[in-house]
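No lab work stands behind these numbers, since they all come straight from the coordinates. Owing to the predicted nature of the structure, the values given are computational and were not obtained by experimental measurement. Cβ atoms are built from the backbone, for glycine too; each structure is taken alone.
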Structure 1
Amino acid sequence: MTFSSTNNSPVFERPIFILACPRSGSTLFYETLAKASGLWTVGGESHAIIEEIPEFSTIYNGSISNTLTEHHGNDRSIALLKSRFAQQLRDIHHKPYNHEKSGAIRFLEKTPKNVLRIRFFNKIFPDALFIHLVRDPKDNISSIIDGWNSGHFITYPHLPGFNNRWSYLLPDQWKSMQGKPTEKIATFQWQASNQAVVDNLKEIPDNRKLTVHYQDFLDNTADIVQQLCRFIGIEFDSELQQYCNAPLPFSRYTLTKPDKNKWHKNKALLEPNMPQLTPLIEQLNNNLQPFTDYRVNNSI
């Protein structure tokens, strides 16, 4: 595929990055927003698209973490990444992107590891929009525990000290989790994911960031998606409105049927870890304040 932009890479206009901890409902959120006309996606998460480029590969770089900053990449590797994204782009009808006919790209991206890559994507897409999706820790961490126990989400099977079972993203300081029970690791991943977003979005102008509560999205889907379309700068058309007013389907990564009380089965594991999350939860709620009355809480 050949591109004609001045830097030999495709033209991305205000790409939208959904930032979310694993098991926070981001797949359903992404799949819903991807129904908007005018948005392009790669059809799923971008692990291979990003990490098969050596400069951005967690394994190639010694499994330090999934973190990428403004200091990663050069002109060649960044142009290659944009090209790899463009080669996989599909529209709402699953038709591939044609640079000659389609013009600039409104790209919607969702990969949980990107919570650790905000500074990197802000460098290569300086007009990017960031949507932080937050789910209550008791629900989110319980789901992470279930994911680890399922064995279906192993990302780094050869990570030393974790018996071939490390699942989901790899934050900085992951080595401190050696020997810890699954619930401790799951809490660590929730806290590291959301703290990274809170810290790094401080440098992003207000008109380029938004925090959304997952439960608000579930309870008020059409209203939230309409507000998101306004934030992104696209139309909330009749087809998208109709989709949002109907019962949402299960996401592709659903393990068991959704239930508001599903976390109760892990209550005894969750309870000792909730108090340490209070300072972060206060920060998250401050970021939610302008957009919604919903609040994150760690009560058990």
Structure 2
Amino acid sequence: METDRIRACLGVVEHGSFAAAARAAHLSQPALWARVRGLEDELGVPLFTRVGRSVVPSAALHALLPQLRAVLGAIQALERASERVQQGTHPPPRVGCALSHIPRFLAPLLASLGDTLPARPRIVPASTDSMTSLLRSGAIDFAVHPPLEADLARAPLYTIHLVVVGAPQATAAAEELVRGPIATLPTDSGVRQLLEGLARRQGHALDVVLETRETSALLAWARANRVPAIVPDEVLAAAERADALRLTLGGEPVATTMWLYWLGDEALTPACRALLAAYRERSEL
């Protein structure tokens, strides 16, 4: 199976039309179409159907997209690994995560490893919306993230609780808090998306009067204005956690598991394999 054919097919899906995909790939439309037809012949199913004047992905293509992306990602990883072997280099693992995850995961892990890794990891700050695409494109090797709906290898890291600081009348019930003004993280965070979903299920819009990742500013403003701030417990200092209440939903704490995601062991470089092996060994202690 030729990678150019897979790239052509995925390019049409990404750009929304054959014309746009051909321009992005610096190909003529007939040349791009020939590659897509070649992939259709290999797979034995139609990949696109015509709707009016537009061409849209077929039901078969929608079913095959995860596998096609995984195949292309694995091939790209193999090509990059081959180049590194030829050059005799060991590039550092690239970990996509929010900076707040570093104290809970990367810092303790790296401190325990000392100089045993062939290359020290690099941090790539990334938002909730971009993690999967960064992994599939090869821009990062690992992602630290709450549960993702994607066909990725993963390992559990730790549990995060959502907490409330400055809640009026000491309430920590999410059902009540999302009905009034709150301060919390920006729209591309997992916390914000969870709260938005809860508010929608109750039939109203979330009223966010301040959104920022600057924890000190968020908490200071919330306390001064007597507005509850809802944040993950991992962003708080030990002294700040003493004043925080765990957010509850239906009387139960609101929590999520953080996971370490990657495309698959076969796509990892030697340095990435060493980091993953070290984490697995440490997590079993």
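Tabulated data for the structure shown
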quantity	calculated
At a computed 57, 45, 33 (Cα extents along the principal axes in Å), which of 1, 2	1
Which entry (1, 2) yields the derived value -11000 for helix-only ellipticity at 222 nm (-39500 (n - 2.57) for each DSSP H run of 4 or more, over all residues; to 500)	1
For relative contact order in percent (Cα under 8 Å, 6 or more apart) computed as 25, the structure of 1, 2 it came from	1
Answer label among 1, 2 for the case where mean count of other Cβ atoms within 10 Å over residues 158-165, calculated from the coordinates, equals 19.6	2
Given 0.20 for FRET efficiency 1/(1 + (r/R0)^6) of positions 190 and 238 (r between Cβ atoms, R0 = 30 Å, to 0.05), calculated: source structure among 1, 2	1
